[in-house]
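Novice: Pasting the structures in now, so scroll down.
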Structure P
Amino acid sequence: MRMWIILLGVLVALTTACGSGHSSLNSSAVSGAYEFVVTSNVTGGVTIVEANLAANGSQSSASGPSQVQILTLEHKNWYVNGVCAGTTPGRNSVTAGLSGDNIALTFNEGGNTLPGQGVLTGTTVNGNYSVTGSKCPDLVGNINYPQGTDFGGFVGNQVPALAGTFSGPLNLSDGTDNVALTLTEDTNHALTVNAQLTGPVDNGTFPFAGTAVGNIMFVSGSVNGQTLLWFGYFDRSGTFTGIPNSLLVFDYHTLAKVGLLIGQ
């Protein structure tokens, strides 16, 4: 989680630098949709922080599930809401202040807060972080470092709107369905999803709606009277899923991975 804080700071930086589809730029602040990849030198875990940042003067902020989402990959396991989700998982926020090319930020991941520093170069943010005294359980019991200590680096980049059709099998509660999801994001990051399902029970087209948070799909819908809440991570390059243009889908009720859909 400590890395996440930093990420978010970075997010802010990125916003300031970029002016494409997902974001609008301001010479004194950063805003828009960004992805920050934070790597811990202590745990080896990679935390992906997605944020939709809004600027007010030289300050930028994002808060709540519709503006900040976190996903961690550590020891080949995925953790929705991050590996240090805090006492209120999913209730994340980011605040940042820009001075020249430097960004100071505070990231709150479900109640765990961390400070970070970054530098903006063009549309990319690079930085390092160091945390002591963290309450994250992931940092307890490491014999190589003092309890609650973490440090590492982060990179942030602006991301375009979520869009396209993704298909493949999803393991749902009533069986495995062949699924095709068509995503459309508007300028306010509202996300609509047309879900075509074919399976032992679910057959038909079902509407889902929610928000796009950077590269995260966070939507809900009703399928045959059952409410589904899906959390999906779009991996454009295939860095984490191994397949470019893929959508890794989780059931947000259970936080379990239900399948990987491939872009068409």
Structure Q
Amino acid sequence: MNKSINSIITVENIAKSFDGNTKVLKDISFNIHQGDVIAILGPSGSGKSTLLRCINQLEIPTKGDICFHEQNIKELNLNSYRSHVGMVFQSFNLFNNKSVIENCILPQRTVLKRNKKDAIEIAEKNLELVGMSDRIYYKPSDISGGQKQRVAIARALCMDPEVLLFDEPTSALDPEMTSSVLEVMKKLAGNGMTMAVVTHEMQFAKAVANKLIFMDNGYILANDTPDKVFNSCIDQRVNNFLHQEYNETK
């Protein structure tokens, strides 16, 4: 696969196996361009989360390459790379012994070496963006799951990322909390944030994403605009899954 001009991230023919024989990803290739909102859909076990973890280097592909601005990420400093390519997890991954604002300050100070004053200002700005200004001194144990996820998004934004990866950010939330997190993500998309989102939220994928990747059994079966994937895809597995899931979430 040729590197695409102006691509921020290029995934080239990557595969991932566990225990030497369990193949989770098989010959995956695609590009993430500036301003893309990519929804990654597919049944459970199709390799979606493993793909994001490979992009973020939480997992190392068995073969193939991932490039950031045309440079192989194997050649980059890991902390520096992750400051440019942030990740939001379904389990929030907050420090329970730190306040909301401390969770947003700490990575700035340790990774970016920002001074305390600037780190506080940036944390306050991003917590306001996600609607958490009134909870900055709360501990994670004192806020809801949806609020925790909004804090996790603010923390990622504090690193000034070029790309944000979301690994099923609403899967652990009830419908009301899910709605509040999706609204934040829609706001980020409207502000031009480049995002790749593993999700089962069909309406979000259809309304907000400009690209939709459908995965099954470790392969990409569709990679196109949401309109074309939902309405013109010739793969029956894709059609059956998307329309069943979409009708259930309407």
Structure R
Amino acid sequence: MAEIRFDDGAAYEQMMGIWSRLAGATFLDWLAPSTGLRWIDVGCGNGAFTQLLADRCAPAEIHGIDPSDGQLAFARTRQVAGLAAFQKGDAMALPFPAGRFDAAVMALVLVFVPDPQKGVDEMMRVVTPGGTVAAYMWDMLGGGFPLDPIRETMEAMNLAPPRPPRLDASRMQALVDLWTKAGLKQIETLEIKVQRTFESFEQFWATSTLAPSIGPAIAAMAPADVETIKQRLRSRVGAVGSGPVTLPARAHAVKGYKPS
């Protein structure tokens, strides 16, 4: 199966950054963190959630870690770059000592970590006793992923765009199990429901095809087949003429605390 790589920060911003902040706002309301905390944003990507964190939580500092140079380059252009330090790193081997942070978060990342348990264990390691470890992830197996309409349309035509390697980690019970095995306490979960309105079907199409799991497959298709996908997708999402298109998405969130 082809690897999904997120290297274009600007494309990610249009395709998933907006979705991430929609879910992230509810996620942060639920976390209700104190101000002045030291945060690590694991798998920060292009900094979409990092910026939201800075805007809403008055942190003392933020460190963003991601494996993609392209995503990090975009993150460093954001306003949050004056506060946040972005560096290349591996979610399964965070480059920080134990107890360095008050809170560790992952936004839409866990299914891309080769060993999700290692990723959660590392977040727990780098937070101080009593610190928060939390994440949110699209419900990839339950129809909550924002790109499901285009994915399902392609699959109905016997096309199979690549999927993240650890889809099971998006299930709510799987998240609880990961947090429990890491030794975290007072574990709670939340289902996050959001929706996004596109100005038109064409904007929705252009945005969706920026996804590295979708775009290359579409680009390799014959124009007639692309047109067939677009027609079927129009029907699936209820697009009418040149009017707006509103789509729902659903994420699973989990939080727990490192024992004191």
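Bear in mind these aren't lab numbers, they're just calculated from the coordinates by the rules spelled out. Only a predicted model underlies this, so the values are computations on that prediction, with no experimental measurement involved. Cβ atoms are built from the backbone, for glycine too; each structure is taken alone.
Novice: With FRET efficiency 1/(1 + (r/R0)^6) of positions 93 and 229 (r between Cβ atoms, R0 = 25 Å, to 0.05) computed per structure, which member of P, Q, R shows the largest figure?
Specialist: Across P, Q, R, FRET efficiency 1/(1 + (r/R0)^6) of positions 93 and 229 (r between Cβ atoms, R0 = 25 Å, to 0.05) peaks for P.
Novice: Looking just at mean count of other Cβ atoms within 10 Å over residues 37-44, which of the labels P, Q, R belongs to the structure with the highest value?
Specialist: R
Novice: Suppose you compute Cα Rg over 2.2 N^0.38 Å, for residues 117-188 alone for every structure in P, Q, R: which one lands on 1.40? List each step's numbers first, then the result.
Specialist: On the way: P: 1.82; Q: 1.06; R: 1.40.
Computing Cα Rg over 2.2 N^0.38 Å, for residues 117-188 alone on every structure in P, Q, R gives 1.40 only for R.
Novice: Looking just at relative contact order in percent (Cα under 8 Å, 6 or more apart), which of the labels P, Q, R belongs to the structure with the highest value?
Specialist: Top value of relative contact order in percent (Cα under 8 Å, 6 or more apart) goes to structure Q.
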